[in-house]
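Down below are the structures I want you to see.
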Structure I
Amino acid sequence: MQVENRVIELIEEKIADRDDLFIVSVRMLKNGVLEILLDGDNGISIDDCVKVSRHVGFHLEEENVVDHAYRLEVSSPGVDSALVLPRQYQKNIGRSVKLKMNDGGKREGKLVAVSDAAVTIEEIVKEKGKKAVAVPAEIPLEQIKETKVLISFK
């Protein structure tokens, strides 16, 4: 865990002047890949990833922090990656999401609000013989196993 902690310090150092960027995760994977996932309130550019990669890579080599062969990968979470931070939920307000619940259930709707304790989605409810209606549902974060943004090609 020492490597990950040092990498987080290096990233924070590099993005300190950028309030819009944030760290999603830093992991040393079993296959020797040091994976850094970054995001931004308005997305993240390849240029931002390159700058962080160069900064982290340079300091890791200079300080000899990693004692084995590794490959550094800096990117943003993919479009099919689960949301893990409240800040990621916040930036996706207005988009359709699919929730996997801890109890095995699934819910789907438009993300309309986020707090420290819960998310609110508008679920489409269709009753027999009636028009479909959007109904708000507040769901505690502790009940959510995974949240993914649904990609629309409309």
Structure II
Amino acid sequence: MSSHVANGRLVVWITLFTAMMFQIMPLPKIVDAWRPDWLLMVMIYWAMALPHRYSILTAWLLGVLLDVMLGATLGIRALAFSLVIYIVVLQFQQLRNFTRWQQSILVACFICIYHLVIYWVEYVVAGASPFNSDMFLPAISSIAIWWWVFWVLRNIRRRYKVR
């Protein structure tokens, strides 16, 4: 393995680690409901850009790690991440050709799927957890932020020649 490939992998893992830190960073209660799903958006980008390298196993590992860091039921986010990334990897060639507007709408749909899977599993496991429509607020905020996430990660990928 050349050092070029190793550096590319390091760059990707640094972006994933940074997204994980943004995901768990405490925010004021007013803004916390609108927190974008940083880790999922970064995983979606890398699954679209390099589906042969960063896909379902990466999503599952990061989901388990996020469950541990949040103190949540182990495996819920791993399942939700894996399901969303599976859909992205199945359709990565089409997703790459969509405009940024279309991609941002699809990212919002993926985030809604992610939150619905988490709600459904928590409902089945924990019993009566009330439905709260606020779980879809991160999807709305992610529409605007996807443009920025895509631009930053694409520039990182080009600058460090990640392949």
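Since every read-out is calculated from the coordinates, none of them should be taken as a lab result. Please read all numbers here as calculations on a predicted model, not as lab measurements. Cβ atoms are built from the backbone, for glycine too; each structure is taken alone.
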Response to the item:
Output 29 (relative contact order in percent (Cα under 8 Å, 6 or more apart), calculated) maps, among I, II, to structure II
Response to the item:
The value 146 for volume of the Cα convex hull per residue in Å³, derived from one of I, II, belongs to structure I
Discussion item. On distance in nm of label points 7 Å out along Cα→Cβ at positions 106 and 130, which of the structures labelled I, II is highest?
Written reply: II
Worksheet item: If helix-only ellipticity at 222 nm (-39500 (n - 2.57) for each DSSP H run of 4 or more, over all residues; to 500) comes out at -7500 when worked out from the coordinates, which of I, II was used?
Response: I
